Structure I
Amino acid sequence: MRIKPGKLSHKIVGMLIVFFLVATVAIALTLVISWQLEGVAAAINDAGSQRMRTYRIGHLMARIQQTEPLAEEMLRFDRVLLDLQQGNPSRPLSPPRNAEVLQRLKQVEQGWRETLRPLVQAYLTGNASERERLLDRFDVELEPFVSRINETVLAMERSYANDTDLLRTVQTALILLAILGTGVLLRFFIRLVILPVSVLDAGIQRMAEDDLTVRLPVSSDDELGSLAKGFNRMADHLERVYNTLEQRVEEETRRLAMRNRDLGILYGTTAFLSEPAPLQTLCEGFLERIKTALGADAGAVRLYQAQSDKLFLIAHDGLSENFTSQEAALSCGECLCGKALLGGPPLAFDIASPPVGMTLKNCIREGFATATAFGILCDKQRLGVFNIYFKQPQALSEQEMHLLETLGHHLGVAIENQRLKLRDKQLAISEERNLLAQELHDSIAQGLAFLNIQVQLLQDSLNKGRVDEALQTAGQLREGVQESYDDVRELLVHFRTRVHHADLDSAITAALEKFEGQTGIRTAFEQQGEGAPPLQSDEIQIMHIVQESLSNIRKHAKAGTVQVQVERLQGRCQIRICDDGMGFDPVTEPNLQSDHHVGLKIMRERAHRIGGEFRITSKPGEGTCISLSLPREAREVA
């Protein structure tokens, strides 16, 4: 982040950098001085060793006849003298630093080069007599030369002492700098950081104690100053919020009360619309609840009829006869109500200044001040319009408009449900009539056709005077009438069983009891497994198949026992009707699959209608078994 000039971070970083630079320079200076002192100590030691080396050279010249040690000492003296002049970093050994040492050292080097060294060199190459003379001369020059070396060593020691004092001075200054810098930094941080933070903390403590009048002084233009400004802005905001808290609570309470009222209206109206009731009752109850909830003076519900393309007044409350007679039927698009049906937005308008399109003036003549028009919808299909009228000016809020619009959707769903229920009832009646027609066709119609033929034969026999044939025909007529009578009783048993028994097992048990009482054929019923019962419409089809099977057994099987099994396993339901009658061969039986076997065809159609599988298995002399399987668990209800 870029630091702007004048900010606290800039000040802190700048002061730390200055302190760091000063400390670094002081420490570097002490390091340089210490390194120099270390090299000067080596130089003092080597300079002192030159005195001993000078005396050793004189001793070797006086006592030793061999020249090799003397030459080595001379060379060693040269090397040490060179190190004293130039320094030797590998030891380390520092060269002289001040003018006095340099001058003294130059004098030593001059005396060595010009006086003593030539004497030693001549001594190494001379004869015995010359050596005596050279030794005497060397002894004369020795003491003054050693004195110059002593003076040089003393000069070096004084220089060393001065450097040591300087090092101590620098170190003392460094200590003082550290103390002073620490004090400066502490004062700096106390003034610029600690004190403002303490003030901020005190302000926070006061605010925690509900003192919303606290404000912080802004004493700088840095980060802490910005923080103080932000604290003051926050305190201003909290104080404003706290001062308006009661008002805001009242507003929120009022808003929640309105929402609870709207939810109560919505729940009550929805609960009423979900109850089974005629369409007229639904619309009237809807108007009554809306009027009571909103304090309206009148209301109306108009439903659209596509055949006539008109809106018909279905229910109303608080409207005069003149109003209802004139607006009993509105054309689609006529006045504002008719236009609201065409997909316009919900309307809530002042009668004194109505929107464009208000062609009828019945609302004005009725004395209303505010009128509304909301669509009645179901799945985006407009079914009609409902109106709410107020005699006093009423400004509906957006929330109330949304509530009324939602209620219009619920009324539309209720109306559509009524229509669907009526349609289902009509379909059920039509289906019942078709079933009854099938039953009549399968039983009574065929019997009456047979009786009609027999009556014609009887009339012909009587006309020809054939009494025996007439008597035989009369017997057949009596048998046909009895069979038709039995079919009628069987049909009555079928429908009563379906109506009076709520579950499939009870209905089958009742049907078997009636069958056994009418025919004397023994029956048995077996139920296996448990599962959800089939749909009621499926039970009706199953019972018809069972009744048709029993009827075929009674007419054709000549059985002594009938067994019915109902098995419910793994979401499957299977019904088997088996007898021990004469049976037949399904392969050789003619027209088993043809339309001449109307009863079998109808049973197959019933099984297909409920999504089942119908099968017939039979063998001559071993009876017949009819099986109905319902594999689809989706047709079961919990």
Structure II
Amino acid sequence: MKHLLAPAFLVGTALAGAPAWATEGTSPADGEIIVVKGQLIDAELAAWSTTTLDNQDIRHETVSDLDDLLRLIPGVVVRDFGLGGVASSVVIRGFGGGSHGGDLGAVLDGIPLNEAMSHADGYFDLNIIVPLEVQTLTVYRGPVSALYGNFNRGGLLRIDTRKGSDYADADLLGGSFETFDLQLAGGRELGRLALNGAAHLFTSDGYRPRSTQSRQTVAGRVGFDLTPDVQLAVSGRNHSADAESASYLTLAQFETDPYGIDPNVQNDGAVKDFATGRADLNIAFAPSVSLVSFAYLTRQDFTRWFTRPIGAGTWRQREESYDRRVFGVGTSLNGTLDLAGASAPINYVAGVELFRERTDFLFFDGLDNRRPTAPPANDRDTRLNSISAYGEAQIPVADILNISLGLRADRFTGRCQLLGPETGTDPCGELDDISELSPKLGIRAQLAGWVQLRAGWSKGFALPNNFVKYSVGAQVLEPNVFRQTEIGVTLSPLAGLTLDTAAFRLASTQEVRTVAPGIFENFGATRRQGIETSAEWQVTPAFWVRGVYSYVETEVRENGTAALVGNAVPGVPNHSANIDVTWRPIENWSVLANWRHVGSYEVNPANTLRSDAYDTFDLGVAYDATSSFADYQLYLRVNNVTDEVYATSVSIIGGQTLVAPAAPRTVRAGIKVTL
């Protein structure tokens, strides 16, 4: 591992020494202390494709779940499984297992949300976040960020919450299926003290039988300026959720009763309790250099129980429980460097992090309405430890040229231990030390006032999935490696009009396959490539259009099953598009419209079944007004105006084609208030 950590450490050491030879300058944060690692690495200046939604964008969309914002990102599709309390699957850059699996990274104020061994490697749940508390949501497409490692292969969601400032926002809505949603967010600065808080209460009976759900979230942060250059902050978050689930429908049932429930489904559902606390110490050594340090703890209990077919028309209930404990600590140097003769300062970050995650996993298969009828298939404790060093910089070479450089080194250790008798055969033993070095390189050139080009190459990785990483014996498995090449262009030919197009190719190698029970090897390769386009046009001050489109091809290039070579990756639509329109016909009134297209995709690895494409259309109207004490907006939204019957996800389980039906026409009405 030393030979891998050394390059990243040298990058960090060189950048850490920057203050000694930096010229006098002002802080890029206007004198404010940097509070989140990488805060100075501007996504808009990076040489890879990113999209940032700010607090105003998020409030405009009026969402109960941050997943609903992802339709605004080119190439991103959410496949909702319709299982209460269970995360949906996010498709990005030709990967189909984001959020529900490990294809997409997610960080909240610099802290990873991905779960090492919870339901699937890399699983995360955005419902622990209150949409109103989000300052920015930035989506990086591909394994391009050196600030984050494992689970960063298809892309990354970076979520930063609101800090400091004086504000008070509320959003209250009610709607179809007895839905109630209340969000609150507020901040107050009192001299050297900064307070921020948020709360969310959501309940719904659901549009199918036995599909009620409720969740509650509270979050708070207290920041205190110990001196003008030193800030201490303490923050916490608590989330609880309880949901019933109607499970999937067979294709035949979906065609006759799309919002019903299979008679074989038992009392399915999920419960979750999540709590986290953290402390941040941020020190400004100079107007342009800050040391950002954090320590945090997370405790989570998550249990889901789920009925599905197992073959020959037989359905069976399974139950999974995950008791997670996570500890993390890290520090990073963030700053700018002014060089004599340079057109602009260099922005940089360099740091180290350590995470320790422990998960107690209990799995029963074959329950009778949650009553076990056999010993557990799995009853085990897993531990995954990581230590990482990273560095990233944006270097302006000339007025028109900016270079992005990144380097990350990760080392993983851990083990799996049985807690009691079990009937499962998954591997469970020591984790061989795994190390990986991930370089990133990109160039962005402003050729003219309205033409900007970019090109980048980056490498990412994924650990062997699930319990395979804990395989016992002499076999050594390497990480699955991902290499992405991308070119892009941004055009601003007219005032108020911006067009962006990116073409990418992402090659996966060293995939892990099963040779025999308990025997695995690195053998497999996949190619993903496509084009992603976005456009934003302020046609007139009263008419605004935002649209995205993507075309993606996937191909299995090497596989242990020869018949799968040449096939497409399941769950990845070839085409997707989204258009949002906002029109203000008269003062204070707005009309909103959305059209969404999701193309068809292969359902299984053999490519013998393909899903249907679908289109949805949403409409809304809003009235804005100002009183003596607050600004407020009254709004009405109708989703799926045409009441189209479609499936958000199609899969094959136990030899049967199963469907997750999407919601029918849905009406929501509410009020937003800003004090």
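The numbers here are math on the coordinates, done by the rules we state, and not lab data. This is a predicted model, so every value here is computed, not measured. Cβ atoms are built from the backbone, for glycine too; each structure is taken alone.
From I, II, which structure was mean count of other Cβ atoms within 10 Å over residues 303-310 = 19.6 calculated on? Label of the source structure: II.
When helix-only ellipticity at 222 nm (-39500 (n - 2.57) for each DSSP H run of 4 or more, over all residues; to 500) is computed for each of I, II, which one produces -21500? It must be structure I, since only it matches.
One of I, II was used to calculate log10 I(q)/I(0) by the Debye sum over Cα atoms at q = 0.10, 0.11, 0.12 Å⁻¹, giving -1.00, -1.25, -1.54; which? Computed on structure II.
Highest-scoring entry among I, II, by mean count of other Cβ atoms within 10 Å over residues 87-94, is II. Each of I, II could give relative contact order in percent (Cα under 8 Å, 6 or more apart), but the derived value 7 comes from I.
I, II: which one has mean count of other Cβ atoms within 10 Å over residues 47-54, as calculated, at 21.6? The structure behind it is II.
Among candidates I, II, the computation of Kirkwood radius over Cα pairs in Å, for residues 151-318 alone that gave 19.8 used structure II.
Could you figure out which one of I, II the value 24.4 for mean count of other Cβ atoms within 10 Å over residues 383-390 was computed from? Traced to structure I.
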